[in-house]
Structure formats: structure tokens, C-alpha cells
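Listed after this line are the structures, all set down as C-alpha cells.
What follows draws every value from the coordinates through simple rules; no lab data is involved. This structure is a prediction, so every number in the text was calculated from the model and none was measured.
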Structure 1
Amino acid sequence: MRQADLAKAAGISASYLNLIEHNRRRIGGRVLNDLARALGLDPTQLSEGAETALIQDLRGAAATRPAADAEINRTEEFAGRFPGWAGLVTDQAAQIARLEARVKSLTDRMAHDPQLSTSLHEVISAVTSIRSTSSILVGGEVLDRDWQERFHRNIYNDSQRLADSSRALVGYLEAPADGGAMALSPVEEVEAYFDRHGHHIADLEGPAHSDAVVEELVVAAALTGPAAEVLLRGRLGVYRDDAQAMPLGAFEAAAIERRHDPALLAEMFGVGPAAILRRLSSLPERPAHPAFGFASCDGAGAVTRLKTIEGFGLPRAVAACPVWPLFQALSRPGQPIRAIVALPGEGGRRFLCHAIAGPLGPLRFDGLSPVEAVMLVQAAPAGETAALDAGGGCRICPRPACPARREPSLLA
């Protein structure tokens, strides 16, 4: 049964059902009964795993704040005795994570966004023009009527320009009334779509799917413009092709058996390393799989795709640290890279990274062959000491001496 068909039978939206499946919404009452009826099950068969998910969410919340020294060994007792309070704790932990991500995005945007810089420049320019013109009118100099009318017209036109620029600036910065996120660029909007689905698109798993299924998902996503739809259509098409080349059941079993080693999996399935890295990053969240982050960039080093995990993320609006294997791969196309990356600071996180760069599409002698680099990221295994010293970006990286530094750090 397809997700959309089940949602229709239960009288809810497919997006809401997707949130339920990924443990992002709790269910009970009528919704639980309607889903059970549509599946021909007893409601208890759907609800009996709810406490397990709650316990996992509590442990995840505790892991983000190790200094709180939460009693991990009593998590089951807390969830069993006080399920309402436990649910409140996990909801607040999720909200804190969303707010932290939003603050990070706002900070990055305020510091580096060219659209914001342009809007501020327009506002300052209009204010300066009005001030200059008005100072002439009140300066005591006798002006004839024609010049006075000209200056008045200039002040009026500049005031209109200031009002328009101010409205655009406020609209750009102001969050929607419902408390949702800021208006996103097409790339950010597509990333938000995959974040909502956990980067695992269940509707494209299983038997071969046509372009019509991809189009249904694009329409159901209800994106804000055609640019985002084009990007999402391309991403979903790549996901579908990867899913057909590496069916989920067989790929999961092989990944677990081979300890998620990209080289061994590429040899087994007969596909390129980039496809293996993409497929590993889209595995559903299960205890048998490590948490995978993922990033891709074009030949100019601009980040085109990003899946973050705890401690890992790359800036979009400003140049990222060039030490990451993602960018090193651009200078060595076709050469797989495996490296441990260490972040700055005491107890900085360490990540195992696999990266490779290659052309998008067939090579041509008489035209441009765009290049893309991809990188899979996971927590580094214990025992490996050799590491690359990387960071987020030069402006916020505290390393005192780095050969790749392009500008002084604000934290120096």
C-alpha cells in the first residue's frame, strides 16, 4: 500500500502520515483507530511501539546535553511512570534543536547574504539622498520656485524608494505569523523537504517507478515556485535511480554485513562510489545503521546538498573550510578519499569522511563537463589517530595557524 493511499483511507494528509512514520508526531484516539482500520490491524499493534520511540527520543535529548548528567539508566522508568512529562521533554528538546538551527541560519544569512546586503544598501542610499536634499531646503539659501519643486519631487521619489526597500527588507527578515521558518531559497526549500522525510523517500523504494510518480511527489510537496520544483524533480529522479540500482532490502543487508564500507558495497552492486555514498546517506534511521551526514558541491565549491548530523554542518552563504575532503576531491577527480576530520576545540568531534569527485554526465571533448564532489560523513571509529584539522569557515575557526586560512578569525 502506498503512503498516499493509506493517508487517504485514514482521512489524513500524506505529509502528516510521513511525520508519524518518522516518530515526529504522536498519535492516538481517532487517528490511531482510523489507521488501524485502514490496515486491518488491532490499534494496540500500532501503539505498542510508542514507548520505545519515546525512550529513544529521551536518550537522544540527553545525549545533546551531556553536562546535565541525566540518569540514562532510569530512562525506561521515567517514560513509564510519567509519559506526559517525558513527551514534554522530548518535544522541548526537538524545539531547541530547531531553534538552534534557525539561529545558525539567521546568523549566517545576516553576515553573508548578498540579498540582505543589497537591501540594506538601498535603504541607506535612500536615507542619505533624502537627508542631502532636505538639508538644502532648510539651509537658508533662497531658491527659486522651479528648484524648490525639483527638490520636493526628489524627496518624494526617494521617500517612495525608501518605503519600498524597507517593506522588502522587513518581508525578507520577518518570520511568518504561524511561527514557521523564514522564506527559503529554492535550494534550502528542497533541503527542507528532504529533512522532513529524513532523507529517505519511501514512495520511491520498491519496484521501478516512472516519472509520473516523481511528478506526484513534486506536486504533493507544494513548493513555493518553479525553481524549487525543478531542483526537487532532479533530486527525486537521482534518488529513484539509486533505489532501483540498489534495492533497499538487499542494500541494507549488504551494508550491515560489510559494516557500511563504501568500497565493498560499490564492488558488490557494480555502481560508482558517488552512488554508494548517496545511497548510504538515505538509509532509514535504524539502530543497525550509523547516523550519516552528506554534502555535495559543484566545481566552484558551492555546497549544493547538505544533510547534517550532530556536530557536522557546512555553511552555505560563505566559503567553507577547504580542508574537508569534499573540496579536496575536486582537485583529484575520480580518486576516492577516506580521511578522519577533527574539529577545533577541546574534545572537538571527529568524523570519518568518504569523498569523491567526478563529472556529471558523459565526458565531452567539445563542451563543458560539470564536476560534482560528494562526501559521506559519520562519527569516527575509536582508535584512529591521524586526522585532518578542519573547521566550519575561516571567520569562526579558532585555529591559530592553518595553511588553508583565507582570512583572520573573529575568534583569534
Structure 2
Amino acid sequence: MANKELECPCCGGTLHFDSHSQDIVCPFCDSHFSLDDLKAYTDDLATDKEEDTAWDESKVQAYTDKEMKGMKIYSCESCGGEIIVDETASSTCCPYCGNNILVSKQLSGDLKPNLVIPFKNDKENVLGSLKSFFKKKPLLPGSFSKDNVVEEVKPLYVPFWLFDAGVEGRVRFKGEQTRRWSDSQYDYRETKYYSLVRDGVIAFDHVPVDGSKKMQDELMESIEPYDFSEAVEFNAGYLAGYAADRYDVSKDETFARATTRFREGTIQAFRSDIHGYENVTCADSSIQLSDTNAQYALYPVWLLNTKWKDKQFRFAVNGQTGKIAGNLPVSVGKAIMFWSIFFLIFMAICIGIGAIAENIVMGIIMGAIIGAIAASGILAFMVKKNKNVQFQYGAASYVRENSFHINSRRDIYLYRKVTKVARQTSSSSRR
């Protein structure tokens, strides 16, 4: 029976035994591995478990006849959005497109939420949060705060699936350790590469996944977290004076996102256990879920639609905590100005260092390179403050207390690479 080909941990190429060095060698990236180190790595791979991300059935309940008598469902003929309101609502408009022509329909057999977090802030608080949100944004166009017109402010209960699960996981990271030294002719850099394996357990409670197709998932995740301790059993009375978006996302869609957040949260937690390495990145992961549970809940959200220079902007405010999210425009002129300022600052610093070392030319060259990189990095950070709508990485806010434990740690040395660069001496450049 033919031996199974070994893959290079560095590039994935097929490894071969080199009779001269007595090492395992990759002909594609020229990496060398000792037999013992490679055996430890392959033995660890052989112990990987198959993933198990199956979910138990969720707790599903329907509205009772008594509850349905006190509620209406409206469907928007313009965008197709559907909202549920209490029967005392005389008129309403679509929170998504603003259309006032809504068709009333009978609510029958709809999925009933298990839980609800009631609204805690009012319209005045929300408008104050919006004004505060515009502050400390140096790249915001000067006229935006003054000329941005708030066209609509709507409170809405948004449907979420809340997921609980215990996770048993294994995460394999790639890590590096770097050492530098010099002699009279060369500067050396040695990089050692490791496979860092962590096995452990962690649990998450009430990880939310947006249950409305009409709501932007990134926007909803950007106003997290909610304080679940204030969630109460659902009662139709909480809809008095408010509208609730109608659940319309399939279980498969929500399960996929919840599993992704569990996986990313596990990787993030296990990464915190690794110390003493540089450039640590996740190579692969495997998780097994247990004690899974999903509940349907309504969370409070304020939606704000504004207009500036004929462009529409939408913001969302957490109706419990007041956290706000929404993408703001960026002034190109201000961006260029700040980039130039940071570039010149770093340029001046490097030229000054070059003057001290009596090598102005090198100072100018390094100043241009470092200045461009540093200015671009700072500008990217500033732009991110204006563009804060994004998916949340993992589920750090939902880790169950005292549930995180690392069961085993394996730091497996793989190979090393050494580079050398000829040293430049100032005496050789002066006569």
C-alpha cells in the first residue's frame, strides 16, 4: 500500500526526505523539518475530531386567540415589509421605506416571541445621541452636522434569535518567534515557525442573530450588546404604542450565523491563552456544540432616517443602552489634509534622525516610506470611526461566566528560516 503524501505545513506542497540533510524538505518553499518535529505535528493532526454543529429544535410557540384579538399586522405594498402593532394604533407607516399606505391583515398562527426587552430611552434621548455621535469625527464634512435633516425617527421591536451553546473546541494557530543579531558584515534575522494547538471548552448565552430580512444585519450587530438581565417574558402589552417587525428569517440562515459567531468567539478566547509569539494567526479550527438552545425575542431599536445633499443616511440606536451606529460621509479634502500632515511629521522625524547619523539621503528615503505607511494607517483608523457599521467578531460579550477552560496546550516547533543583509557602514560612503 502506498504511503500517504505529507503536506508542507508552510505552503501545502508535497514533502520529500532529503538523504543529505536527513530532514524532510519541501521543494516548493525550501522549508526543512526534522523527522521528530514533523511526526509531532502529524500525530496532532490525526487526533482532530469531526465537527458537530447540529442544533436542537427551538422553543416555538404561537400567539393565542386572545392575544391575536388585540393585535394587527400591516403589510407595506411598496417594499413588502410587515409589522405587528396593537389594535389601538389608528395609523402607522412603514419603518423601512416610509410608505403610508399599509394593508391590514389578520394575524393567525404567527410565531410568538419568548422574550422581550422593553424600550428604555425616548425620542429626545435618541436625537441627543445622534448629535453626540457626530462629534469627535474629524473627517466629517463641516456642513453635515448643520445641514443633515432628520426625516424620520421610529421605534421598532426587531426580532432576534438568541442562541445558547456549550462549545468543545480545538484551534490550531500558526506562530512565529524572531531573533536578530549582527556581525561585522551582516545583519541576521532568524524566524522560527510553530504550530500552536489549544484544546478547551467555552459556553455562550443569548448570542443574538437578526431575524428580519428587512434589517441590515451589520447595523443590528453594531448596536450590540443588549443587557439580557432585563429581558422579560413576552406580553402583547409591550407593543402598546410601538410596532414590531415580523420574523421572516429561516432557521438555517440564523443557525449558520450563530455557529460562525460561536466559532469566532472560541478562536478569540483560545488566542488569549497564547503568549510569547509574534504574528499569531488561526490555521484551522474544529468545534463540537452541546446543550444548544434557541429562543425568539424582540429587542428595542430606534431607526433614524436622515438626508444630506440628496443622500439618505440610516442610523440605528439600541433602545435599551442608547448605543448608536451608522455610516457617516468622509470629507475628501479633510482626508488629504490629515494624510499630508501626518506624512510631513514622520518625514521630519526621519530626516532629523538621518541628520544625526550624518546620512540625510537615507533619512529622506526612510522618511518617505515610513511617512506614507504611518499616515495611511492613521487615516484608515480615522475613516473607520466614520464607517462603524460592521459584523461583530465572535461573541465576547456573551461568554458564560467561568465557562472558559483550556484543557491542553501543544506548542510544536516546525522549522526555521534565516535571512542576512549586508551591513552598511558610514565610513565606506565618506572619503
Structure 3
Amino acid sequence: MSCNKLNTILLGGRKGKDGKYPVQREILFSPVGKLVADALPEQCELLYVRQQSEKELEGIRDMVCPDDADFTQMLSTAIDGMEGDVMILSTPMPEVTTEEYQHVMDLHVQAENAVTMLTCGAMADHWHCAVYRVEVLREILSHHPMSLTQSIHIATEISAKTESCRTESRIPVYTACDAYSAQKTLQRRVNSAWMDQGINILDPEYTYISPYSTIGYDTTILPGCMIKPGSKVGSGCTIGPNTILDRAEIGDGTSVNSSQVYESRVGCHATVGPFAYIRPGCQVGDNTRIGDFVELKKAHIGNDTKVSHLTYIGDATVGERVNFGCGTVVVNYDGYVKSQTVIGDDCFIGCNTNLVAPVTLGDRVLTAAGTTVTRNVPDGALTVARARQENKEGWNDRRRRMHGQDT
């Protein structure tokens, strides 16, 4: 076997009763197949052999077979034209480590075996993976085995030299319950690794961190958090409790409390939440405040801006040092078109202001509470757009008496 290349085939497996394929079941927010693929040593050239109705695995080369293709048909198609040695992965076991895969590969070369298997724990007659000399595999497939286990029995019957190595007990993932059990093991492994690197995880049992995320030193993760693939958390942050980060980038020293951030960036030394919702496409600056019941969507928020509570900002560019009063709404959608709003630096947006897009506010603008802005506002202006107050003295007392109530 060449030390630079090993043909490696991942089989998707059979669909479960719930309609899902083993490699597509999610563990810590990623398909099992991707976790297995990323655990393989560098010299493995992976081919995912899937059935027509299976999904692709992002970034992994695949070959599609008919849904009714069996084990022999799928492998025979996959190894056509291959030379050297082939490793087959037939049962997704996401807990198997790179070192364990490397061990079975090294043993195969050193012992000059025809077939070398990896046996997991007590499952002495069930194999997760095996490495074959390709000419031996072709002979085995001529006997039409229906599984990896049957192929190894055939190898013994045809007197091929076989050997197995044992690793710790692992969980083969077939069902949703299997995926849950395997996830608990990976969850402990991932969280322990972060704690060893100086991350403070208050309750690892109730913290779910994807292995495809990054976290800076001395960050604290509180219970109930889900940090999904592609998320990047800086140093000295506080995340949680009960927070979701999905492909979110959080700057150093920022806190995100009981909130959700999707495909957006929040700067350094900012505070988010509680109960904030940052939707995809947002850029939130440094030293900002995104408070309770605030929703942002495709919004660029400048440094030192405060959006403290009960506010919606969508399709907007907001300058620096802007203060939003409670109940502000950027009215970005007329039922057909989503339009842009631009707010300059040092503005003060009064409570219950409606900004009807498209509209531009210059620098240092103040909107009076209850104002609905429909036209552009120049720098340094006060804008007021509300009905003049009128008091009708005694009106409500007369109404009360009509209904038999005392004044």
C-alpha cells in the first residue's frame, strides 16, 4: 500500500424506518458521514458511495448508485479501475479516532495482510471498517456478499490472510437513538478538549459545541448553549445561558445572553440580549448594545450604538453612537419590495419611531417620540411627524356619568 494514498470508500448504508440514512444522521449539528470523513488520516482518498435518494455530503466526492443496489453492486462499481489497497467503511462510527484508523492501516502494511479489520469493543463478529488488497476484494465480491461482515467470512473461506485489531467499544449509528448515544460520547470529548484549552464550561452535560467551531481563551460558556458549525467566538466572552450561535462570529469580550445569532458578526466588547434575535447578514460593531427583544436583519450597526429594547432594524445601515428608543421599527417591507434605511452618526431615535424605507437620516438627527419618518432628514435636524395633541376638558367624566359611573 502506498503511504501517500489509500482508496477509501464510505458506504451510505440502508435507510432506517424513519426514512433517514445512517451517514446523514446529525451529531453535534453535523452529518455522521462528515465526522467520520474528517477523522480519516490524510492519506485516505475518500469516495462516498450513496444511493440515489441519499443527500450529498458537503465537500466530499461521491458516486451515486440506484436505490436498489446491494453491497456487492455498490462496491464493484466503486472499485472499478482501482489499484493497490482499499479501505471500506460500512457502518458510521463517529467516535473512532484518526489514530485508530491509522493503526489498522499500519498493521495492514506491516503484516502484509490480504484483509485487515477493525473490531470495536465486544462486537467480535461485527466490523466497522476493513482494509483489503483490491485483487482480494474483487475475488470476495465474486461470491456476492451482502455486508462487510459477510465479506470477511468469505475472505476466511478462500484462505486469504486476515487479521483484526481491536479498539475501544464504539456505537454504530443506525437509528436516532444510536446517534444520541454516540453524541453523548463526542459531546464529552469535545467539551473536555475545550476545558483543557482554558474555556470555562459551567455544565458540560447541557452544552453542545460543534467540533467545527472555534472558541478563544478564557471564554465562559453557560448551560443550554448550542454553538453550531462555522461559529467563531473570541477570547474573554460570556456565551449563554440558552444561546444559539450558528455560523456566527463573536468578538473578544462580548456577551451573548439568552439570544440567537445566525450568520452574522458581532464586534468586541458588545452585549447582546437577553432575548435578542440577530438574523443572517448582520454586522454589529464594537462596544454596541443589542438589548432585549431586539431583532436585526441584514443590518450594519456602527460602533458604540445602543439598541436597548423592543426594536426591529431590517435592511439598514446605522452609524456610530446612535441611540434607539424603545419600540422603534424600521419599516423595510411594503408587501412587494424590501427597501433600505440609512441612519447617520450621533442620531437619537425617539421611542415608538417608525422609519418608513427608503429613507435617509443625516448625522445628529433627533426624531421625536411617536414620529413616523417618510422623508429624508438633513444633518442636525429634529423631525416631528405626529398629530397635535388636543385636550377636551371634562369629556371623559361626562362619558362615565352616561354609563352610571361616579366621577
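helix-only ellipticity at 222 nm (-39500 (n - 2.57) for each DSSP H run of 4 or more, over all residues; to 500) computed as -5500: which structure among 1, 2, 3?
On the way: 1: -16000; 2: -8500; 3: -5500.
Comparing all candidates, it corresponds to 3.
For which of the structures 1, 2, 3 does the calculation of Cα extents along the principal axes in Å, for residues 160-247 alone return 57, 26, 22? If you can, show how the numbers build up before the last one.
Values: 1: 57, 22, 17; 2: 81, 28, 23; 3: 57, 26, 22.
Attributed to the structure labelled 3.
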